[in-house]
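Colleague: Some structures are shown below for you to check.
Bear in mind these aren't lab numbers, they're just calculated from the coordinates by the rules spelled out. Values in this document were obtained by computation on a predicted structure and should not be read as measured data. Cβ atoms are built from the backbone, for glycine too; each structure is taken alone.
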Structure P
Amino acid sequence: MRILILILFTAFICTIISCEKFLDEKTLKSSTVPSTLEDMQALLDAGNRINLGNYPALLETGTDDYFITEEAYANLSSFQRDIYTFGNPDLYPSTSDMTIWRNPYYVIAIANTVLDGLSSITEDSGLDERQIAGQALFHRGFGHFLLAQVYCPPYDSKSDNSGLGIPLRLTSDNNVKSTRSTIKETYDIVITDLKQAAELLDDLPQVLTRPSRISALAALSRVYLCMEDYEEAQRCARSALSIKDDLLDLNQMDIAQNFPFEMMNEETIFFSYSAGLSMMNPSRSSYMHQELYELYNEHDLRKQAYFKKESNGHYTFKGSYLGRGSSSFFNGLTTSEVVLNLAESSVRTGNLLEAKSELNKLLIRRIDSEFFEPISIEDAEHLLRVILEERRKELVRRGIRWSDLRRLNKDDRFMKSIVRRLILEGGERVFVLEPNSENYIYKIPQEVIQITGMEQN
């Protein structure tokens, strides 16, 4: 596996270099219009412009998994202070702050450039146009979906979803004005793009930074779960796992390492990450909540694989699927997530046998094998609660917890208030994010509102 990862990563780096060369040559020719299928593939292989850090940092900043010290808070920008204390700023004062909004749309712009350009390609280069179109559709659909998780109200299966969605960019023509879609239109486009991608793409990718049929199906299972369409989430998760269902076995790993999970490990279906904000950097006094740490029992190997105890008694996170520690976080797709998607959707659709089978398939590889006991719960609600707790314990820092909070807050059984405490100016200040608060929907940068005239959240 290590050799395979090295080969894939080397190929990936070579692809990035060739893509950068392509972009440079096009710039020198005063043209950024790709003219061949090789150009299209080079654009889509520009991992540093798509996969690596170009998704919203806000997918993790508001969750209940971490906290920062007063010293760290004092060193934050006013923008990050507002975000940490649920102030929801609409001003993104620095260039780096604006990347939170801009970079995901940059990914979508690349996808649109490819999709619009394919109609004018006539030469036969040996590359498969269907694969290129499928990759672009995946990037557009996945990019719009992740933006919707931070700038759009949660999808509500009990309403017409006519509220404000995100601006949908479906063309590379910059003269087309950006406007707000509805929530329903947002999710309709996401599903359409991902379904088309699944139809066009091969089952598995050549490199893990490229989308494939399994990544489109895995993404659809995540989307449908957010929409509370559990039958479709179940169907897509089953289809994805029929292609690949490899899971890491923590019993066979050296979990005492500083970072035990390798980048692009065998669970990875699609590799990408979000550039986080400095408030999430463990080197800057960002720690994992004791409440989260205590969810793991003494025989749960994730307790050692995910957490490192620091000299001050707090815990930092070392379980990143990036293979390193930083403020950035993995937000791609994995088999372990899809297994949990299938377990939850199965119990919600009445298939407790499948739900338990999928959950046990994961847990036998997460619990010390000497102490593993299969889940045999017969009560549906009890089993659902166990599965939801396992989602939180397994999918730490993978860009999923925020979506789960938004979704579960609509159910009285699972509502949760997130509380943050800081000692400021000699007294304790308490900041609370209530269930279904408007601050679960981040404001669009005011600069964008002024330029486009679109309505603010």
Structure Q
Amino acid sequence: MLYLCFLTRNYYWDGLSFAIDIERISDWRELFNVHHLLYNFIGYAEYRVLHRAVRSLYLMQATNAVAGAAVVWLVYRMLRSLDVNRANSAACAAILGAAATFWKFSTDADSYILSNMFLVAAYLVIPRAPLRGALLHVCAMMMHQLAALFFPVALALMWSARTERFRREAWAYSAVSAGLTLGVYGIAYQLAPHKLANSFVGWLTYHSEIPFVFQARTGAGWLVLGTARLFVGGKLAPLAYVVGPISLALLGWGAARLWRSRAELGPVASAWPLLVWLGVYLAFLFVWEPHNTFYRLFYAAPLVALLAVATRRLPARPLASIAAALLCWNFFLFIYPDTRVEKNSLLAYALAQQKQWPRGTGIIFGRLVPDLWTISYFNPQVYWIPLERPDPGRVAQYAAELARHGGKLYLDTTYRERAGLPANGSRFELVPPGR
């Protein structure tokens, strides 16, 4: 209920692009995306079942809110399975639930939370039923490709559970998880109408055209900063003078109690599969796009679980105090401000344009850039007309057609730039009828 009542309005651009695809596609096959293969189909199914009565962006936000709550509960169950008492398990699960990036994406429309839900469920299931765990792992990979890095964790769990049957179970797990995943990707590759690469392998490993640069010092810096941002978010604001001292007092008291009891901290070697889970993702994100904090959601659960294992012989109150500090700071300085339209200036602009662009307005654009995703999604009454190449004749035709029905036509900056038209200081330029 907490997540559902405070859905973000500072949308990450991925979720908006998913919503646009879901609502505007003419063929369901266009929903395949190599990085989160089947995630769009969840929003599409919800959107169609409700007969388009609720917009897909809000449906995916609600789905992630439920999934985020499920992850918190699954992490609690995972900690109980690691012999952490109820109070400490609840406190550490609350730390995850109140963590800034986890909370933010549990109220947004992206695919990371659902993928993590399936991974935590797989962690719980694999020691008892490896093949069912493999199916859950496949589900996680269908939500996001980064879940594939969980494979060493699955092997570690099978080795620690039943060493004498490890080889047979590992082969069976590999066959099911890899076979099903490659099979579904192969079918999707054949069905997808627009492919980003000319071969199956190229499509499977496709990445946006961002140059790869690795610097060890930069990677280490982002490792520390990104992990901190995973738990603490927001910016300083006047309210920080009230919230800050309360949060710092709670955090300081909890940290001081843990420090005084450090001699009672327990070893985490018995939970070494968690170390594998944490290590695999830390190593990958040390090298690959270390600045993306949201990718670090894939090691949030094992990080919290290792804290719970290390402190399972300590009282729960210091952990609960840390959870309360995160809840206080993140809610008032990060989560709640992000529910306000004014926090997202682009959204505020898009909503204001609803009064300026009545039904029947047309806008020609050259490229659907991220800013236009927000503006176009929140102005569905507008005809959004793509023209990749300058065509004055077609522009005149569109303007005349809209004018006959009392509408107006505008040119977006992306079209004007391609057409070599001078900038007029505003994003959209009105096309006079008959021009």
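Colleague: Taking helix-only ellipticity at 222 nm (-39500 (n - 2.57) for each DSSP H run of 4 or more, over all residues; to 500) from the coordinates of each of P, Q, which one would give -19000?
Modeller: Answer for the origin of the read-out: Q.
Colleague: One of P, Q was used to compute Kirkwood radius over Cα pairs in Å, for residues 96-279 alone, and the answer was 17.9. Which one was it?
Modeller: Derived from P, not from the others.
Colleague: I would also like to ask the following. From P, Q, which structure was Kirkwood radius over Cα pairs in Å = 24.1 calculated on?
Modeller: Q
Colleague: Here's something else I'd like to know. P, Q: which one has mean count of other Cβ atoms within 10 Å over residues 72-79, as calculated, at 15.6?
Modeller: Numbers: P: 15.6; Q: 21.6.
Derived from P, not from the others.
Colleague: By the measure distance in nm of label points 7 Å out along Cα→Cβ at positions 136 and 424, tell me the structure among P, Q with the highest figure.
Modeller: Of structures P, Q, the maximum of distance in nm of label points 7 Å out along Cα→Cβ at positions 136 and 424 occurs in Q.
Colleague: Which structure, out of P, Q, was distance in nm of label points 7 Å out along Cα→Cβ at positions 120 and 328 derived from, given a value of 3.3?
Modeller: Answer by label: P.
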